[in-house]
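*Asks:* For reference, the structures are reproduced in the following blocks.
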Structure I
Amino acid sequence: MSSLTPLISKCKVSSVLNRDAKSFGKAHLFDASLETCWNSDQGSPQYILVEFAQPVKINSVLIQFQGGFVGKDIELIDAIKAAKICNLYADDNNKLQSFDVPQEEAVIGRSRIKILFNQSTDFYGRIVIYSLDFVGSTA
């Protein structure tokens, strides 16, 4: 198993703070820099939609939030089937968090994944993510 980031062909996010994609856009999710981040605008829900160049089997999702701007009630969704894979339960902190995908779901090849943040620990519904990665293998 390894990082699936090199296989990402497209990424879409629900919003960007003040529409400032240069400072807070989706590209910062995968740039491996702890000095840049994706910062959503206010409002719930927020989401990240990722498309892979080929089907992948996802074993875990790694997310580093900014404390105080953490997603709550998070769903990992197969975007093609519009079916929930599992819930992710994040702690309100700055640490890199790992979320395991249930074994019965980790063996299924998928090419489009949506992470849905139904709520945020921020009063205004903003989400801030410094790092996002998927760990698994090609299907």
Structure II
Amino acid sequence: MNTLTGTISAIDSDGSLCLVDIEVAGQRTMSALVVETPGRCPWLHQGNKVEVLFKETEVSIARNLSGDISLRNRLPATVAAVRSEGMLAEISLDFAGQQIDSIITSRSARRMELQVGDRVEWLVKANEISLSG
């Protein structure tokens, strides 16, 4: 499980859904879509510190991505390690000094020719992120 620490910078609520913006790694913003309301969740308030959690299998990797995309979380990183065994590859990324791991197919890793030191972007959908206060 990937874990980052951040500070809630904004909350948009609609019924029992909240779109929460979190500042991580020195002013980078991530967004999480959570089924909670600030009234039911004591830590869900602007300015509070939270843990941002997401599975390695939910992290996509892109290189030379251009144009608009619906994913709210699109963040820069550098490939730190590539381990491929069988059908799956584990890609470790350096994101502002913090490790983010991604599990993708070995076929995708080979097609992308991922190498240590490559500059990439990692992406994760807002609904795949969990927050913990």
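Read-outs: derived from the displayed coordinates by stated rules, not from any lab. Everything quoted here is computed from the prediction, not taken from an experiment. Cβ atoms are built from the backbone, for glycine too; each structure is taken alone.
*Asks:* For which of the structures I, II does the calculation of distance in nm of label points 7 Å out along Cα→Cβ at positions 16 and 72 return 2.8?
*Replies:* The read-out was computed on structure I.
*Asks:* Let me ask something else. Where does the value 2.4 come from, among I, II, when distance in nm of label points 7 Å out along Cα→Cβ at positions 24 and 40 is the thing being computed?
*Replies:* II
*Asks:* Same structure again: I, II: which one has relative contact order in percent (Cα under 8 Å, 6 or more apart), as calculated, at 37?
*Replies:* I
*Asks:* If mean count of other Cβ atoms within 10 Å over residues 88-95 comes out at 13.9 when worked out from the coordinates, which of I, II was used?
*Replies:* Answer by label: I.
*Asks:* Given structures I, II, which gives the highest value for Rg/Rh (Cα atoms, Kirkwood Rh)?
*Replies:* Going through I, II one by one, Rg/Rh (Cα atoms, Kirkwood Rh) is largest in II.
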